[in-house]
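Before anything else, here is the set of structures, which you'll find just below.
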Structure I
Amino acid sequence: MDKQADLFPPVSWTGVDDVVIVGGGLAGLFCALKLSPRPVTVIAAAPIGKGASSAWAQAGIAAAVSPGDTIEKHLADTIAAGAGTVDEKIARLMVSEASDRIHDLLQFGVPFDRDLEGRLQTSREAAHSEHRVVRVKGDMAGRAIMEALVTAVRNTPSIRLMEGYVAEELITEGRFVSGLIARPEGGRSHKRILFPARAVVMAAGGIGHLYEITTNPAEARGGGVGMAARAGAVIADPEFVQFHPTAINVGKDPAPLATEALRGEGCTLHNGEGHRFMLDIDPAGELAPRDIVARGIFAEVMAGRGAFLDCRKAVGAHFKDEFPTVYGYCIDAGIDPATEMIPVIPAAHYFMGGILTDAEGRSSLDGLWACGEVTSTGAHGANRLASNSLLEAVVFAARIAGDIGGMMPEARVNPWKDKSTLNPDVEVIDDDEAMKRLRKLMSAKVGVIRDGDGLREAITQIDAMERANQACRFANTLATAKLMAAAALTREESRGGHFRTDFPDEREAWQHRTFISLEDASQVTAEVTGREPVAATA
């Protein structure tokens, strides 16, 4: 227990929950629905669907459902984008189950686009060899999927919603996770609530808010990864962060996104001098893998020339109808994308790293499963293929539901209190000064472009922040930042979403995944700082 726990001791909930799911995004809600009619408690910091990156996903879900496409082609594209570190067995499993999960989503009411003959309509995105991204109204897939799932969850009596509860700490007995502690009122309450559980599913999202420029909501600050790491879970590939190349550069936090599908439709990138610079970098130009496009844009921005997405010819007057979400973002910023170029900048978008899980979503701790962006299944490797993220979330959420049902066929739970939606309008507390410093540090030293000196400086400053910190929730965030910086320093090469100017090439010796514990990261920190490591676990 940390100092916060001593100040605010947990209050036990009446009875033991059968399954507790942390997170109200796509992975958590889909898992809860697939577990139905088994009793499930969903703990979410914000109202379900509102604090989740899933709701902002514009393009859709990748699945080999169009004529001429195959599972083998989808697998090959996934492996190619993953830059040599994809777990092929896991990736094959994921793409093989894509069609079934699309069917599930249709059953839950997701209105995927169809052509005139009633077949699912698909689009093509960067690094895909076929049109295979199933979408909704061009760029509204994430929102439509989440709206359908939220409605389904609220209509499912076996799911108890605890909205406005921020999970802070996993409770362990040896290597077995036996529950968690959460703080009500969006983390503002002095009361901490204990949720004993037979099974805990972590679906708490990613790490984008660790960076100054991100497309992720404020809730995505690495809490789930850090919580699991502090409980002793193995973390995989935390150095690999995908920066979306084309966030709209208008000073908003989170940064609105100009979907990948625009470049798939033929939109081009130019600097402030009008030069189409991506053709100088990669023969695929704007359809090169995201890490390459992100670095190309970043270089133009850092050189002072800026970067702009030109949609005037490829989309033009049809922009409002074909990409209404992006159109709305642009109009709000005073830009007409049908007649003006859109200023863009790379933004932290997706985390390939996370809690190490197997094919059934099991972590290295008994009693703890995980799904969605909080995990590292190995399906993405070093650089996620566009629109595989929502697919991974639903595939492994469903597999977890099946695994829990197989391991614990009889649901055992005491009678619940009434279904709770405590303070559904609550929001996560705004960034304090320490969080602002951390975001600035991560962007400068553990961002799009890295080097050894910068990473050592990041590790040193994170260590100092850990020693000064007394808050449990921020301890989780700092733990994740430390894991990311330590793994990035250790990997002396450039691969996928990890690029170092002092080791700019891939190295065969590093063509493998990273597996790291918080104790390992603390040892790296001690070697950098020359100080005894702080406690690695809660």
Structure II
Amino acid sequence: MDSAIKTPVEMLARWVDTQGDSIYLRQPINGQYVDFTWQDVQQKMQQLAGALRHLGLQPGDKVAVLSKNCAEWFITDLALMHGGYISVPIYPTANADTIKYVLEHSEAKAIIIGKLDYWADQEPGVGGDILRLAMPYDTMPAQYQWDSLLKLGQPLVDAKFPEADDTMTLIYTSGSTGKPKGAIQTYGSYAWTCQAVVRDLQTDVKDRLISYLPLAHITERVAIEGSSYYSGSCVAFVESLDSFVADVQRARPTVFFSVPRLWSLFQKNIIDKIGYAKLNFLLKVPIISSIVKKKIHQGLGLEHCHLLGSGSAPIPPSLIDWYHKIGLNISEAWGMTENSAYSIINFPFDAKKIGSVGRAIEGCEIKRAETGELLVKSPGLMTGYYKQPEVTAASFDEDGFFKTGDLCDIDQDGCVSITGRVKDNFKTAKGKYVAPVPIERKLAQDPHVELLCVIGSGLPHPIALVQLSEGAQLQPREEVRASLKATLDSINPNLESHETIDAIVVVAETWDVDNDVLTPTLKIKRHVLEKRYSEKVDGIRGAKVRWEEEL
């Protein structure tokens, strides 16, 4: 193994030696923290790894993890590494079909299940043949419960550390198209990326992290879980969606990552509380401005943060700009499951580069293909897709760069702007291609819009589907219509004739994971909306704004 690369299990041993009695994980149970020291975590890791051996699982076996974030998720992940098992995380919101597919495709021998909101709906996907082990939460029936599991067999103490090239985990992409693919990440690729995060963001034992974005996704697994192993930072968890704000305020994080949808929700809550015009006025009054900003930071629980991040989907530049005005600088980052989620970031935050995802990190090479596609190469790259050699081969160019599927521009400072997805571009009935993402970015400037998607495959002109923000849903319809119409009229004259938007259609149904419009990482599935709305919206002309029930 590369001497510079240590596995999380080695790092855990280091922290046990240097700060074993310090609190590492903080799990809220009924509103009170249950704390785990570094020593507690190592002991439970050894007990769980020993129990898995006792149950007949062999190094190299795949073990699935299906749970919301909690302290036991970290302990389970460490135990699987310690025992030489290959972890297969599954989204806690995954439906039964996805769970069944991932378990069968990965050939998982066991599944460790934990905090779940809808386990009864998911249980058919787990089936009765696989060994089920349960974390100490209300979850689906299992053969072994956590406390008895930790007493099973002898703790595994002297296991050898994994090698850099050993497979650590299969991470199934939440893909917005087709079946999930299992990206193979090694200890080397994971460790390199986690160390890069700590190096760049300069986190250490004094930092406080909070874990709430799904650990089944590579971003949280690297940026929060992974970075804690290499920085020695303390990690708190969120108990539930209802307690989210209180949990963040209690954790007082010094680093906070979120997704565009949540940043937009926080903004809405602030504006609803203060009022848009009033807030703008107060921010212009010098002394009051700093008091208002401080109050907002405290209200969000982010007053101690030296780093705020956003990733997993494009965030409107206007939203980052708005936060910048209230004294919160959000560094947008870019990454994928296939490159361990950390390749490009606007950090240290540069307000002049809002709208870009920043520069490539040290050790990561990027280039723009002739087609405009972003290509990436770094030690954090996966070795391939599990059981899919042809797809793997097609995903890399002859120089070993990964084809990301994202279209980009790279400026003279090396800052990258994502301009769309290769697969998102569609052909209208006029036979001309339209790139929807740049148009969506312009439409997203309207404050009434929460989510939107431009469709138009086979239609005379593109149509924008819009989900209104909660605040906009409460406003008089004609006011919202006038605003959307003004936005549309300001954008259309600057588009090519075949790109002009024929209409904005305000959808009736909220888009979410349950109705299959959003992936677990809250990306919009364009193909699903194309299928549902193409016929419905065909025939609207003249840059109209229509509610779905008016069609």
Structure III
Amino acid sequence: MENKAIARTLRLLSQLMELHDQNPFKIKSVANAAFKVDKLPFAIKTKSLEEIAQIDGLGKSISAKVWELLQTGTMAELQDILKETPEGIVEMLGIKGIGPKKIMVIWKDLAIENIGELYYACNENRLIEAKGFGLKTQEEIKKVIEFQMAAHGKFLYAQAEPLVNKLFEDLAVWLNGFQAEPLLGVAGDYRRCLEIIEEIDFAIGTEQIQEIYDQIEQFQPLQFDKQDNNTLVALSPFGLKIRLHLGTKADFYLNWFKLTGNDEHVAAVLKIAGEGPFDDEQAIYKKAGLDFIEPELREGLNEIELAQTGKLPQLIKYEDLKGSLHNHSTWSDGVHTLEEMALYCRDHLQLEYLGMCDHSKSAFYANGLNEQRIFGQHQEIDALNARLAPFKIFKGIESDILYDGSLDYSDDILKTFDFVVASVHSILRMDEEKATSRLITAIENPYTTILGHPTGRLLLSRKGYPIDYKKVIDACAANKVVIEINANPLRLDLDWRWHRYALDKGVLLSVNPDAHRTEGFHDMRYGILVARKGGLQPQQCLNAFSLQDISQYFNNKK
């Protein structure tokens, strides 16, 4: 083992000791030893135990740890303390800008146990309220985590979107400098609105293929490498892979189609339609005897069969939404007041209603509402509803699902709400049988209206807890419980791959932003994108109901 590896191990031990509030003198000696070992002019592995003990700053105790590390590859003391520390907390120690003291606050005060949850908390603005943090520190942590995500070459759709839009604009301007203005379209996973993006494909139709190929060096934003088949490849400064596919104008729509759908979809359609030429994508499907299939659905599932029989869903659009459910205000961990959230919905978004679902009392880290504060919030809602009518604020709560599946209020409290979103926020590590049973118990509670972010996943950072999707969805169908599509780009949970099963079972879905500030309402657009992938139609979406219809729905449920 090299000196630097030994030093890193000692440094980790000192950080973990500090995290667990151990003897400060012992912590300082281990940290000092890590520094000394890193600066040694010789390889410590060539020395005996006695020689190591003579090194300045090590001494008998730490030299024994170093010797154990050299002989076994680890240290018993380190392993013991690691057993007491969540894996995600250890990973946080590698984030630049936060040391053990801040991580202790994150872990113990905010109940955050991994980097994904930390990033989500930054988006919710929860760090600025914690001891030792501020807006600047929160933004720095967020940037570091985003950089780590990008280093793996994978991006959330919402992260890739501004990069793609800017690149599209720059390419369009540059290509317009050529004769007969080339055609340009975004394709691939991005056009199909997948939740995780690894590369971006652009289709270009032009009669000047060779000229563009030869002059691509003049396109300043990126440095492209030339490959076979008239393909140009670049890596953006953010780590996103970009491909330009050059073809003739006559073949543009065929190429765009090929680059958009997955392999199964493309092969199935072209087997019937042939290779064109085609004037547009509609012509391809018409030649194949199919109704036009929207890009989001081109996943090689059953969309071809539905298109053959005229049973394709009329996909929901953002404009179909009439209100926003599951949102937070300053009553718990939101940034804006209840009134500010309501006015933004009414005046800026032109919505008919707002569902306010601040955190329940178990979410102490998010300033969850106890019974007395619930009464106070309901009084404010009544006053606002009298003043803002016909716009309406519904009294909701995001009630924590406890370990045994019960909700964290008595029935007497639960019945005071217009609707209840039941969500899991803690004790995420359990096997599939227990996790499924826990959710089903919550679903069977007569006061549960919506099952919130069903798996608790955080994309690119935390897997959802394991559940039997069919059993959970079947339970929602049996108990007339709505399932949330949490529209936060980090969640997009329920996964779109299970939307069709839920819809076939007659379960309503709800596109909920989980907004903690007014800007968060706009996340509903990302929820709509994945809802479209799942085949959601307006009449199957709870918050596409009119104010009158959703009021009746809530009354019937109660």
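Read the figures in this text as sums done on the coordinates, not as results from a lab. What you are looking at is a predicted structure, and each value in this text was computed from that prediction instead of being measured. Cβ atoms are built from the backbone, for glycine too; each structure is taken alone.
Once mean count of other Cβ atoms within 10 Å over residues 16-23 is calculated for all of I, II, III, which comes out largest? Don't jump to the answer; show the numbers that get you there.
Working: I: 25.4; II: 13.6; III: 17.0.
Between I, II, III, the highest calculated value is found for I.
From which structure (I, II, III) was log10 I(q)/I(0) by the Debye sum over Cα atoms at q = 0.07, 0.09, 0.10, 0.12 Å⁻¹ calculated, if the value obtained is -0.53, -0.82, -0.96, -1.18?
Derived from III, not from the others.
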